[in-house]
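Some structures are shown below for you to check.
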Structure I
Amino acid sequence: MAVAIVTGASRGLGRALALALAERGWDVVVGGRSGGALAELAAGQPRIRVVVGDVTDAWHRTALLTTAWDLGGLDLVVNNAGVLGGEGLATTAELSLDELRRAFEVNVIAPLGLAQEALPMLRAAGGALINISSDAAVEAYPTWGGYGSTKAALDLWSAVLAHEEESVRVWWVDPGEMRTAMYAAADAAAAAEAPLPEQEAVPGLLALLDARPPSGRYLAAALAVRGDDTAAGTVTDTVGADAAERGVAR
């Protein structure tokens, strides 16, 4: 049976995706800092295993992988955990350097650490890595410079990894606007009008897993609309498109 790790699963996209994978018969190892929320998520879900902790801690990442190994291996890692950096957003002139360092630790360095440790198992399984990105990685929005810069860095190392790995698919995905607590902290009015994660983002990610297109940057909304037909027209990153043309992930 397929095994996945989903970080940041105590709420929002991570929670919705973990439930959707479990419903499909996946064994899912979920990580997050809220033990209560994770326990609630796993209640009545025998396929969901909980590992409480902070993804920036090496011991926590090792615990996620050990739990997956005990389940029989690892087919998928979803780096979903993320922070805005501080309580909200700020102009570039007012960005807190301490909060920005924390955001880079959570959004860039911790996902890379988990990916590095997971690669041997993913290679053995011909598995996949999904890094959750943002349109703020490629568009310049006022006050989003700190968060966007972390996602841009995540995108870049994802694209490089896609060139380097032949047996592992590397997908970095823009989930689109979602009604989540993190988005509400940035823009409560926009978040209230956004779809829930399970309405667009999760169907898009499931379509990605079904179709297994080449490594690249994808838009969840486009994947959800196209369904399994993701082989063309949905790679949005030029590096990812070049990787697909060269057969980086086969």
Structure II
Amino acid sequence: NTLALVAGALGTDRVATLRFDKYGTGKTGLGAYRDHPETLDYPAFVRQAKAAYATLRDQPETDPHALLVIGHSEGGMTALLLGGTVRPRPAGVGLLQPQAIRLLDLVALQLHAQTAEAARQGQLTTEQQDAVDAAIDAAVTALRAHRPVDTTGLPPALAQLFTAFQGPSGRFVDSDDAVYPPDAAAALRPGTRVLLTCGTNDTQVPCATTDALTAALRRAHTGGPGRVPLPGVDHLLHDADHPATPAPAVLDALHRFAGH
């Protein structure tokens, strides 16, 4: 319920929100792609979000000069792409723990962190860790070159993951990985307010992965608050004292962003 909780926080600032079930979730399911899921690609999700933006824009309660686009995780990247392409341009773009680098780079980063932790706990030797890390990098290179992935050097779970990346989800993975979010920042209108959060306990999207995007937003002359580190906050916007609701640091960042 991450986005429902975010919407609730925005509602306290009298911000009306529109949420929707993206492809593969809720009542939408696979929608038009039900009979051929292998053709579903990332641009389809962006088109879906654009349609949602148009629906919100056209509501009688909406101020077209005060529209915001807010996305979480991969949705943050989608929000960034929308911010530079929809009409009217949004007044603000909220990127909550966003996918800020290419998809396969992020996957590799996450997997390398897992092998390092396994080695730290004595589950892998240093030699085994190096071998798995090399196999992960080779798999990413093969995927981008559209070559079969050699999974012999990968643990079963990772072999299954990279096999799936070449299966029915291959088109989505390839099209998502083609997007480099810092490049998309250049299309934002100068002065657009941007909130970019990163949690210090977020192992899925570490703060360091947002460095290039943060710099790109500055070059695009976007407005503040810019990047806001959230101490102790994880990827789902919780902290240790708030495991089921947004952490106070998250709520404060949202109120400052939307309330402005």
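None of the figures in this text is laboratory data; all of them are computed from the coordinates on show. Just so it is clear, the model here is predicted, and its values are computed rather than measured. Cβ atoms are built from the backbone, for glycine too; each structure is taken alone.
As an exercise: semi-axes √(5λ) of the Cα gyration tensor in Å, for residues 101-188 alone, calculated from one structure in I, II, equals 26, 13, 12. Which structure is it? Don't skip to the answer; put the middle values down first.
Details: I: 26, 13, 12; II: 26, 17, 9.
It must be structure I, since only it matches.
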> One of I, II was used to compute distance in nm of label points 7 Å out along Cα→Cβ at positions 77 and 141, and the answer was 2.2. Which one was it?
Replying inline: II
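With Rg and Dmax of the Cα atoms in Å coming out at 19.3, 63, pick the structure among I, II it was computed from.
For Rg and Dmax of the Cα atoms in Å, the value 19.3, 63 is produced by structure II.
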> Any idea which of I, II comes out highest on distance in nm of label points 7 Å out along Cα→Cβ at positions 29 and 53?
Replying inline: II
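Check the numbers for mean count of other Cβ atoms within 10 Å over residues 13-20 across I, II and tell me which is largest. Before the final figure, lay out the partial values.
Numbers: I: 24.4; II: 13.1.
Sorting by mean count of other Cβ atoms within 10 Å over residues 13-20 in descending order puts I first.
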> relative contact order in percent (Cα under 8 Å, 6 or more apart) was computed and gave 20; which structure, I, II, did it come from?
Replying inline: II
